[in-house]
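Each in structure tokens, the structures are laid out below.
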Structure I
Amino acid sequence: MEHRELAVAGAYAFFPEVFADERGDFASPYQEHAFLAATGRRLFPVAQASRSVSRRGVVRGVHYTLVPPGTAKYVYCAAGRALDFVVDLRAGSPTFGRWESLELDPRGGAAVYLPPGVGHAFAALQDDTVVCYLLSEEYRKEHELALSVFDRELGLRLPPGPPVLSERDRRAPTLAEAAAQGLLPRYDG
């Protein structure tokens with residue numbers, strides 16, 4: 001499995017080998033030895049595994065948590081195609097405000113690791129796009145926050161076409177508004 005560090009400090013992309021034959025293909029989006037080689041540590045204890053199914057044009061995020069000390073995520077796409085965004089929201093981080101995007105799909109098998117305090121968003125590029133998550137903390141609605149994917153300061157490059165958003169994501173504040181309200185995670189190095 002190959003890996004590379006993303007433009008966001010502490011975030012990585014992983015690219016497993018895909019084994020294809022006449023039946024289809026097989027890949028392992030998470031491999032402990034590769035994660036350990038990239039990060040120098042084992043993956044967090046998994047507290048929850050989740051998945052979402054989205055139609056083409058759906059945009060989810062930018063989502064993040066402050067407490068407990070944030071939620072680490074390991075994300076891959078099991079069906080369809082997603083344009084995935086990793087956004088550094090950690091005040092004091094050397095890469096604060098930077099982001100990187102990459103396309104996730106089951107054929108390539110790529111996955112991304114987001115440390116606590118790093119925001120996540122994706123745009124579904126096909127109907128029935130399935131995105132899977134391994135989370136270090138169980139989901140609690142009151143702990144999850146959102147920032148606007150339309151924030152000009154962030155400058156996320158969404159796919160063309162009108163996005164389909166949840167009401168919460170439509171009303172989400174900008175990075176500057178969240179900072180002014182003390183709603184950004186701190187970078188702990």
Structure II
Amino acid sequence: MKVLVAGATGNTGQRLVQELCDRGHHPIALVRDSSDTSGLPKGAEQRVSDLTDLADDVTADCDAVVFAAGSGGGTSAEMTDKVDRDGAIDLIDKAEKSGVRRFVMLSSVGTQNPDPDSDLAHYLQAKHDADEHLKASDLEYAILRPVSLTDDGPTGSVILGEDVDPKGKAARGDVAVILADAVEQDEWAGAVRLMQTAY
């Protein structure tokens with residue numbers, strides 16, 4: 001499958017692009033002009049566009065899209081809205097128009113019912129709004145909501161579903177594997193799942 005990956009140069013996105021390559025897919029890294037692409041697999045296709053101003057044909061010829069981007073912890077509320085909410089929503093709409101089959105969203109624990117008193121309240125609300133827009137679309141969607149991320153590689157020991165500890169940890173390596181599963185597997189169609197690594 002041709003899979004467009006938004007956030008492909010991030011810590012999780014790079015792992016996902018490599019995982020998709022290893023599985024025989026054709027990942028397309030969505031990058032900005034200023035992106036550091038040195039961590040992407042050699043020869044990986046790149047498509048230049050910015051989540052705050054996406055080209056109309058950004059999802060053309062893609063079978064699936066994965067949104068693994070994030071504005072980052074130190075950004076303003078305005079930039080969080082532009083990337084995590086508006087950018088995701090715009091990408092969803094463009095994917096729908098271009099005939100993409102599946103859209104996989106990397107979300108976060110806590111987005112199902114954002115706590116207004118949380119330090120992450122604005123971020124979680126932005127992710128919530130994007131998730132809800134995806135669920136209301138005609139796309140075949142999958143939403144993964146991991147707990148707090150670590151930079152560990154894949155452990156192969158993952159908990160999915162209601163038994164997840166919201167205060168637990170999730171290895172980025174495991175997240176990348178599960179995102180690739182969500183691209184491929186029929187059982188992920190219409191699924192919204194919490195996730196943690198069983199450390």
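No lab work stands behind these numbers, since they all come straight from the coordinates. As the structure is a prediction and not an experimental result, all values here were calculated from the model. Cβ atoms are built from the backbone, for glycine too; each structure is taken alone.
Worth pointing out:
- Cα extents along the principal axes in Å, for residues 58-129 alone derived as 36, 23, 21 - corresponding label from I, II: I
- Top of I, II by Cα Rg over 2.2 N^0.38 Å, for residues 2-97 alone, largest first: I
- Answer label among I, II for the case where distance in nm of label points 7 Å out along Cα→Cβ at positions 106 and 122, calculated from the coordinates, equals 2.2: II
- Identity of the structure behind 29 (criterion: relative contact order in percent (Cα under 8 Å, 6 or more apart), calculated), options I, II: I
- Among I, II, structure where helix-only ellipticity at 222 nm (-39500 (n - 2.57) for each DSSP H run of 4 or more, over all residues; to 500) as derived comes to -8500: II
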